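Participant: Several structures are given next for inspection.
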Structure P
Amino acid sequence: MPTRVLGADGPIVSALGLGCFGMSQAYGSADDAESIATVHRALDLGCTFFDTAEVYGPFGNEELLGSALRHRRDEAFISTKFGWEYAPDGTRGALNSRPGHIRRTVDAMLVRLGTDRIDLLSQHRVDLKVPIEDVAGAVGELITAGKVRYFGLSEAGTATIRRAHAVTRVTALQTEYALWERHIEAEIQPLLRESGIGLVAYSPLGRGFLTGTAKPAEEYACDDYRRRDPRFQGGNFSANAAVVEVAAVVATRVGASPAQVCLAWLLAKGDDIVPIPGTKRRRTLEENLRAASLRLGPEDIALLDAAVPAGTAKGERYPEDAMPLNGL
């Protein structure tokens, strides 16, 4: 597996990471044994970047990843995220990025992950009630204490990134970036490159849509996130299928799958990008990781760029009740 440097003078990680969110919720029933086997297989294949968060579960995903890495911790780069209050029963409450809350959250994360340090700690969503300078300062103190190695942000806008970076170096921004979702290219990506901040691209396969195996929203179970995803619903589904058709044309030409083409396209967009496709199955993991060795020609990239410009996808990225948590 090729490696990349995440941010200027940042850590060396695998060119493709593994998003662990779907191992615990969102896309069908959990299978902890297969998920742990998938983490181990990822390590065997040279994939070192594992992404989780306290909200995944909540808490259960960090515990699962910690269990999987119990005897292989030093082989892995763990990325996790904070951002909310939780009731004793695990119900998610309001955003909370107050420094004291961050410190308590990190101590709990370390226990769940079974480790003495978090490699990349990111604010999951911007908390407008807490100055980002206070957030950056708190994480900076955790870095000094050795509990955290690097500071990151997720779904933050340019002003937030600049202000945070002025206090504590932001190593990476995690945000959605994919063939059909290119909203960061106009303003955010230039700032990241100007500042030496790496990009962790989540949902690089559009929550499975870009693999060519997606179904309309109503065909998913009620507890499956895709049933609520606007891009899987109604006329949006039919319109968005055209994106997969373009990827399939390139895939046929290069002898790959549409998913591999979409990941190879992302990797070709810059050495500062680390996509983190998610899966809980070894078979899918292996297919995704093979994209790291796929080299698209200039004509293939030009075709994809021209056929799927920014704004092509139909439907919002998130359901309406979740949108206020993004893009601040």
Structure Q
Amino acid sequence: MTIAVSDPTGVHRVLAPVGALPQAAERLDTRAALWPDEVRVRVSRLNLDAASFRQLREAHPDPVERRRAVCAIVAARGKMQNPVTGSGGMLIGTVEEVGHASTLGLSVGDRVATLVSLTLTPLVIDDELASWDADSEQVPCSGHAILFGRSIAARLPDDLPEPLALAALDVCGAPALTSRVTRTYADPVVVVIGGGGKSGSLALAAARAAGAARTIGVVPHDAEARALRDADLADAVVVCDARDPLALRDAVTCAGGPADVTVVCVDVPGCEGGAVLATNDRGTVVFFSMATSFSAAALGAEGVAADVTMLVGNGYVPGHADLALDLVRSTPGVRALFEQRLAQEAR
């Protein structure tokens, strides 16, 4: 079956199964020729999401094989969607053609970051990732990508280095939703599991700016704890394996919890039960991890009679890109953590 007209959701680019949304599709049409409401971007860099990169690194210890694995996924599916984690990432590049009916407000030559997942973005890689050392989530790349009528993209700022802007925009949904949820409580305690990471540090900064009475960052080891304390983003920093639910509950309680808002920003599975137990009745747990099992979260909360609201962080809140970039600009600790992480990846 051939779809004769384009749709803002991109279903006209789905090759199999026909009628699925692009994110759920097995394979996308990556032709460079545009439908009227599409935009084509010349890609310069991918940013693989943390859960996907961790899985690829563990499954393919050899960097050469890791590079080939990413190329194989994109070639087979017409998009970057890790078949194990189901997740992708996002990209930056330069707009090279704009369909006459596009409503994205982009112009040829704009340097942009896509704010929609690589799991639904038609993508072609034409350099075999030859410039990628395979040891970083950020992937130098040559190729093209297609944006749909309902895609989202942000022009890259002139005042921030591209790798820094890309890293912030990759997780910009986390601080925006954290801010929104924090503002629904009076003087809340906000706990961020994975507070030393990219999304976690931004979430802590956003919670503080939104009026949190106390912020608690949870990290897995002492090195991250020292870095987070130096960044001064949390009122308390605790070292705990978030996969141990009772240990996490007790650590958060000792640090000034339980939480009114718990934000999960880790790239490992098994943290659902601890997040629920660390949260007050009538509190909210926000899951930003692609490693989350939502059945485990729902059934686990039911099993311990926890009256908590659980939200899936979908990565989009109006104004999320500007908020994340402003936090990087205005919060020295956030910028320092991002730059440290980027420097480590560059080694």
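Where a number appears in this text, it was derived from the coordinates with a stated rule and is not lab data. Just so it is clear, the model here is predicted, and its values are computed rather than measured. Cβ atoms are built from the backbone, for glycine too; each structure is taken alone.
Participant: Any idea which of P, Q comes out highest on distance in nm of label points 7 Å out along Cα→Cβ at positions 65 and 169?
Facilitator: That would be structure Q.
Participant: Suppose you compute relative contact order in percent (Cα under 8 Å, 6 or more apart) for every structure in P, Q: which one lands on 15?
Facilitator: Answer by label: Q.
Participant: To continue, here is another question. Work out mean count of other Cβ atoms within 10 Å over residues 57-64 for each of structures P, Q, then name the structure with the largest result.
Facilitator: Details: P: 20.6; Q: 11.6.
That would be structure P.
Participant: To continue, here is another question. Using the calculated result 18.7, 55 for Rg and Dmax of the Cα atoms in Å, pick out the matching structure from P, Q.
Facilitator: Working through the options, I get structure P.
Participant: For structures P, Q, which has the highest computed value of distance in nm of label points 7 Å out along Cα→Cβ at positions 81 and 161? Can you show the working numbers first?
Facilitator: Numbers: P: 1.5; Q: 3.4.
Largest one: structure Q.
Participant: State the single structure among P, Q that was used to calculate distance in nm of label points 7 Å out along Cα→Cβ at positions 73 and 313, giving 3.6.
Facilitator: Source structure for this number: P.
Participant: Starting from the value 2.2: which structure in P, Q was distance in nm of label points 7 Å out along Cα→Cβ at positions 25 and 89 calculated from?
Facilitator: Q
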